[in-house]
Structure I
Amino acid sequence: MNTLFIQSGLTPGSYYQFKLRAKNYVGLSPFSRFVRIIAASVPQPPVNLVRVSSTTSSVTFGWSPNAVNGGASVFDYAVYWDGGDSSLLPTQFTEAHDTTYNITSFTETQLTKGSYYRFVVQAQNDAGYSDFSSVIRLLAAVVNSEPLSLRKTYQDELSIRLAWNQPAIDVGSAVTNYLVSQFNDFTSSWAVIGST
């Protein structure tokens, strides 16, 4: 005997209630418990995960809701992370936080300075959870302080050689290069003329 039934022609986003009875030669059973179901599918995952800010012990990122909500409003987001373990796959991440309603950002604190952390987000509507979003990888660090003691070490009619000292404070991220800017008297503005 078939224990499957499909009801089609439903209105997306509408709720429907169902219950059933078994029938045999003797008669009808009592009704089952009813089930309330929304005509919807799970939403698509959040998009545009982007770093908002960071410190040497925290990271904040945000995301945009996906326009495809499955026919039902998204009411919750779940954030998962690797806890700093880069060997984990996103399906092995642990839940970092469960947000509600229209909160589309998240901050993780008590992190290790200079360490990378990966996050994914799921959206939830009444039909269930979306797949995971794309992974965002964030560094617990801040922008370096300015280079110190800029000075000329050589000059002639055609060239100038500059030198400086590295920033004095460890901010969790090493300097990757320096951008050299020159002031233009004609435009009264600074322009990057090279990098190291």
Structure II
Amino acid sequence: MDVVWGAAGYPCPYRYDDQLSCLKLLCSLPGVNLSKVNQFTKANPLMDAVGLGLFHLIPFLLSVSNTSQQDGKGNTALSIAAFTSGMSENLYVLALICQCSDCDHQNNNAETPLMIAAGRGYLDHIKILKHCSDHNIHNKNGETAIELAAANKHQKVAESLMDFSSIFSVIKANTILNQRGLGFTKKMLKEHLALHQKK
């Protein structure tokens, strides 16, 4: 298995299709266990491939890996994808992993992938994650995704989460944004209130 982890977890000097062929060959050997983790990161090959941006390996690894497996920090492959910046390849991977993962999994800090992306201001990630996530889950500090976006001055991200968040979280996020010289417009707040009154 260490050979398989090495093939998935490190860029190699060969062409991408050679690296994928090598990985497929190694995975076909008897006794290969793709849930075995890297001794340093406690991540499996899928997590390492996501974290290192080896996007060409991920569709294959998704087909043979346990997407709910966690690393030493409680992150799944989806959580790791939420940490990485928004290259178009990563967004494709994020969408792929969302289809076969628990979007509301909380890591050791009780943060979901949505919270991770919101706190980093990754608007493109949010566009994918907001449709498969519970927006009212709280982390260890009692914050929701919209509140994390606001606390980190990511107003556009906070705005994109408004329609999915509770009235309480929107008001709290607006208060946080106001303390930072930002905030939602009165029109946005009025529309959000009207939307929740219809529900």
Structure III
Amino acid sequence: MCARSQEEWRTIGNQKWEEYWETRNHPHREEVLKELKKRTKTLNSVLEVGCASAPMLARIKEEYPKAKIYGFDISPTAIKHAKRNLPEGNFKVVDMLEARFPYKDNQFDLVITDAVLIYANDNVIENILREIKRVGNEFFLFVEWHNLKKDFVNDWYYVYDYGILLGELGFNDIWVEEIKNWEDDWKKYGRIITAKK
């Protein structure tokens, strides 16, 4: 179903999530915040799919202090760290491969992913994006690998043409921006993709 097994994600230990929390000041997060500020002035509610230990949500909360923060991840250990790092957030252990996310239709102003959909293969990507669209009411931001042709890189990561994929699923106002200040394959494929409902 995904490049890495669900069991592997569930069992990643404390050290990984502590290290990931330390990436909250990574330069790509600044670029994400710039894109958000260009496209919206206020956020009342945010959901991150695959939030890990919540470094991206912490940065969003700094910029939008009134926003209610939600996140889910397949890893119970990651969610434990997210709750510790951002105690005012609402975090759940959820597998994004579940047929239906445990949220209401149109519940969130922003739904975001950050290097999560790169693990989703052709059999699951469309359902995940449909669920993201269902629970979002306004704005979507994806930090993922984009290319004009579908690809599979390094035996781990899936690359999609998000302009076409999101358009086929009824998303609108789709923009694909290059991520600066990143290296390796992220420099080649990494993009910030924004869309509206």
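The numbers here are math on the coordinates, done by the rules we state, and not lab data. Treat the numbers as computed from the prediction; the structure is a model and nothing was measured. Cβ atoms are built from the backbone, for glycine too; each structure is taken alone.
Tell me which structure, out of I, II, III, gives 0 once helix-only ellipticity at 222 nm (-39500 (n - 2.57) for each DSSP H run of 4 or more, over all residues; to 500) is calculated.
Values: I: 0; II: -15500; III: -9500.
Traced to structure I.
For the set I, II, III, ranking by distance in nm of label points 7 Å out along Cα→Cβ at positions 31 and 143 places I highest. I have 21, 57, 22, 0 for P(r) over Cα pairs in 10 Å bins from 0, in percent, for residues 55-126 alone, calculated from one of the structures I, II, III. Which structure is it? Here the read-out was taken from II.
Using volume of the Cα convex hull per residue in Å³ as the calculated read-out, with 211 as its value, let me know the right label among I, II, III. So the calculation was done on I.
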